[in-house]
1. Looking just at relative contact order in percent (Cα under 8 Å, 6 or more apart), which of the labels 1, 2 belongs to the structure with the highest value?
2. Thinking of 1, 2, which structure, once helix-only ellipticity at 222 nm (-39500 (n - 2.57) for each DSSP H run of 4 or more, over all residues; to 500) is computed, gives back -23500?
3. Where does the value 13.4, 44 come from, among 1, 2, when Rg and Dmax of the Cα atoms in Å is the thing being computed?
Structure 1
Amino acid sequence: MRHTGWKDLADAVVNTAVEDLCAVYTALDADPRNKKAQKKLLRLKKFFYSDYFGILSDEDPTYVMKRVRKLCCGQTALCPDP
């Protein structure tokens, strides 16, 4: 399937959010009291559950966040749930 410029841009936005989410989960896994990471996690959750994310991706936001959590935190209990 050939991607259009719009689809490539949408994929880049979503991929950046996924990378940011992984970094936040990793930071919170290291220090669950990290206020900066907690705030960023809230912003990322708002993005993933927004109408904008729904326009950019057909993926289920809960699935994406759980998958990222599993990949970035493993089975660590300290990593927050999506």
Structure 2
Amino acid sequence: MTQVVISNKADEERREFFENLTPQAFKDLGADRLAYVKPITVDNRPGYAVYGANGNLIAVQNTPQMAQSLIFENEMAAVTIH
């Protein structure tokens, strides 16, 4: 078993912060900085939903390019999901 050695107080504080996060708090951690695009159907037409990292819907766009532009215009980073 590998043991992690804490080298300073800042490292220990970071470790404690992440160990004590609730599942919801972990989801919300990058919600305002990370987003992903998911193809959807709206009124029998294709659309592209933009979601925050926590899964909350941000917007729906007509094209994937418009969805990506929305992410970048809001200074967010686009991530891929599988």
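Coordinate-derived values only; no laboratory data. The structure displayed is predicted, hence computed values, not measured ones.
1. Details: 1: 40; 2: 24.
Max of relative contact order in percent (Cα under 8 Å, 6 or more apart): 1.
2. Only structure 1 yields this read-out.
3. It was calculated from structure 1.
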